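*Asks:* Listed after this line are the structures, all set down as structure tokens.
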Structure P
Amino acid sequence: MSQEIDYYFSLPSPWAYIGHTLFRDLVSTYDLKVNHKPVFLGDLFSETGGLPLGKRHPVRQHYRMLELQRWRDKRGLDFHLQPKNWPFDGRLADGLVIAALDAGHDPDPFLRRAFPAVWEGQLNLGDTAVLTRLADDSGLPGAKLVERAASSDVAAKYEQNRQEAIAADVFGSPAYVLNGEVFWGQDRLELLADALKAKRAPFKSQI
């Protein structure tokens, strides 16, 4: 039986984009069953003590730019540090993922196009036409999913993901939760790989 892992993310997150391919490599290597859980970062940050980028101290903003460059090189990517259509409201794009899951589709082909569409192609994922085209190109029914993404049912599941994130001690994107152990940030993927390889028991917080 495949081991399950909860994957909390949001499409505007550069770190989810940077780590997505490596994460999927781990999914394939260890035959993981992924529970995709898009979550609205604005609400998650406000409840767990985080700040949106524009409200962070300039020192933290400057360091973030260094980290983006470092990890761009480390992961062998080629993307814009400040793409012209970022930031954007991720609710519709994240909602499309939820709508795809509800319809029984694997959202990964869409995610593999959507993440680089933001950071490499500088497309606007807040635009319904862009989302429809990306979903269609991924083999999904784009127009139907975009319409569904704006529904109250999807909004309720989006909120449920937020509640589940907080209950799981998740506070940012991406976060990978394996057997109740949180690995926050794509820079923890090597640690996740170690845990999967060792088949060890999960570490627990002592607080």
Structure Q
Amino acid sequence: MTLVTIPTFTLEPTNLKRWTVQDYHRMSELGLLNVDERTELIAGQITLMAAKGTPHVTSLYLLADALRGVTHPERDRLGTSALIRTQDPIQLDDFSEPEPDLAIAQGTVLDYAEQHPRPEQIYLVVEVADSTLKYDCEIKDKLYAQSGIADYWVVDLKNRQLHIFRNPTATGYTNHLILTEPNQASPLAFPDLAIALTSILPPV
């Protein structure tokens, strides 16, 4: 068997085509995207998403349960005014449709029967980082800030920390807070909903 070495090189950004969300959806409909690979559209580029390890999945379930009130007497801590979406697309603009690990959006599931939530409909975006901390805190933070997402969290599994980004501007967030255990945090839109960092991290 002959092995073929494919040369690698970097193209200038001006030489790359930017795909639109409409292009991206059309490619999926035509079967041009590998159904076995999870992708998302970031700034006009189709990117592969990192595999989800067990700690990542565990943390995401814990966070969603904490927000929904599974371990609390009340049925749903957010009430009927908000919808928790996990690993589902949100459309930031014509060129970006990421799939954050969790997002809290306005309304109900039927409000998004024909389109994914837009920034003005989103209360909170959360990414759970195992191997993607640098990407989530240095690339995606700018993407979400430029789109006007007011509240962006990154759960750092390896360091057992929570990064909270707020006050979005055209160049990024101006407020970046890092919480450690045993501190707790509340979504900006739901200040009475306190979540302990320890409760959304896998056991040590």
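Values quoted throughout were computed directly from the atomic coordinates according to the rules given, and no laboratory measurement underlies them. Computed from a prediction, not measured in an experiment: that's the story for all the values here. Cβ atoms are built from the backbone, for glycine too; each structure is taken alone.
*Asks:* Can you rank P, Q by mean count of other Cβ atoms within 10 Å over residues 131-138 and just name the one with the largest value?
*Replies:* For this comparison of mean count of other Cβ atoms within 10 Å over residues 131-138, the top structure is P.
*Asks:* Have a look at P, Q and say which one yields 3.1 for distance in nm of label points 7 Å out along Cα→Cβ at positions 67 and 171, as calculated.
*Replies:* Label of the originating structure: Q.
*Asks:* Next question. Taking relative contact order in percent (Cα under 8 Å, 6 or more apart) as the criterion, which structure among P, Q has the greatest value?
*Replies:* Once relative contact order in percent (Cα under 8 Å, 6 or more apart) is tallied for P, Q, the winner is P.
*Asks:* Shifting gears a bit: Computing helix-only ellipticity at 222 nm (-39500 (n - 2.57) for each DSSP H run of 4 or more, over all residues; to 500) gives -5000 for which of P, Q?
*Replies:* Source structure: Q.
*Asks:* Which structure, out of P, Q, was Cα extents along the principal axes in Å derived from, given a value of 60, 39, 35?
*Replies:* Checking each candidate, the match is Q.
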